[in-house]
Structure P
């Protein structure tokens, strides 16, 4: 339900994407519009400003010193944290945010291995939101073998693991240096000659996975 009387400003681009579809345009001042300029925010006079742990502390202090209400929204690392932040945002803004549900993609004893292969040969290891999403999907996050958080995964490791599912970020950067591994003939041969399922996740979704989780799940299905 839109709450037109409450003026909400965001200091985070992912929060922009999460909230914009669910708030009246004239009651929402996204980070993309004001660019974090304190003067613009003071002129607009929001009822609440939404920050994250990554927001400049100087910006937060300046807004608070000017009398604006600033609320910090956590960056979720687990599915239960995603739900908690969703509830917090609903309470703060009145936005009717969608509820996510993850159902296993596979049945039986088979648990396909998956690698989410990012630019510069990085992936999400254990103790990450992606790791938990993969588990709920009925998949096994192979990069968890490398440790927790963001982990380095060489092309040789990907090929040795022989994943049944490969997830890539979709965009025009495949031609850039950061994405050279994705063009390697060995990887292309593996994709062409095996039964691997390839999923291309739009970069605006993968970069804001926690905030746009319902859309991420739809893309993975």
Structure Q
């Protein structure tokens, strides 16, 4: 049966992904179905959140790794504000063991691997509409096989979480120091300690870790 929040009505959708090809592929799938109206598309998480709050779509299909806000962070903000009537389907490249826990915690309806997004999207939408929590088989298998290593199980201090967030935002040590009112030497110390904790060798590893954790910083 076609997905719809309301009988005999078109389902309004907001799409958000920082990869244009993914946006086009998902939009094309929805258009071919005929039961959906894509009312806006975004490549930035904060813009997507504002659009959801303003336009109140029936459904939002969100990437979990976007600039400024991840899909999980958007769901969290909607949940905490009490404005979470929009059903959310999460697309992800990262099979992190904590992903499903966070998704359920913030009211996400389905999680789908980007590698089989269009193939599994229909099943995810039907499950979301019926109130079930859906995980695509490929993602479920990848999560099952993903190891919980020492870096993933560490507890970060509030300051380390701040440092992590600023690194993900692309800030330099001097910019971080100015923002947090610290010396650059202190920032260097926190950054080195953070990287040791999470097993990161470089900035790319830090960003990858944050994405895998769904930016669980708050």
Structure R
């Protein structure tokens, strides 16, 4: 996955615009400790920071990109000297509130990154909490209503991430045999029962040209 990183001024010029890349790979529980072992032989619980991956790991990532992905993605991966590795987990707690304590954002639900919901989830939780305070005449009622609504939304987002993760990483279609019409139909079928703010709320012009981009400083290789 290759995506745009806007500049602080929202500029899209080649001098300021950046991209980030992520390669996903299925990894079993037994294989995960080996993937998360750094160049010094230390096993990390969830991730390897930039610069910690061994030469063999970096070479593996670059060879994988060269073998399976278009040239422009392989070039971006090859130009990255210090990729980081991040294991991907699903997590959802049943309730976001206990007494007067509330948890928001990733503290309440961890979604697979395909849904791009991390910051949006935290903002939505906070805005809904403010709305609940306005709509109810007591703190307890406000927190109870907020918890019911937002915990249900968190479950929906975790499910959305799982649906997209299975479709893009675990059981992807044969991309090489799909034309544009087939790809659009596949996407329509996949999202027919899902709500995603990117496809339903954001209206991006399909004719907008993709600018020439330079690499952002951080890149990842995610493992399922």
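Annotations
- Among P, Q, R, structure where helix-only ellipticity at 222 nm (-39500 (n - 2.57) for each DSSP H run of 4 or more, over all residues; to 500) as derived comes to -15500: Q
- When Rg and Dmax of the Cα atoms in Å, for residues 71-158 alone is computed for each of P, Q, R, the one that comes out at 13.6, 41 is Q.
Laboratory data are not the source of any read-out in this text; all were calculated from the coordinates shown. Worth saying up front: this structure is predicted, and the values here are computed from it rather than measured.
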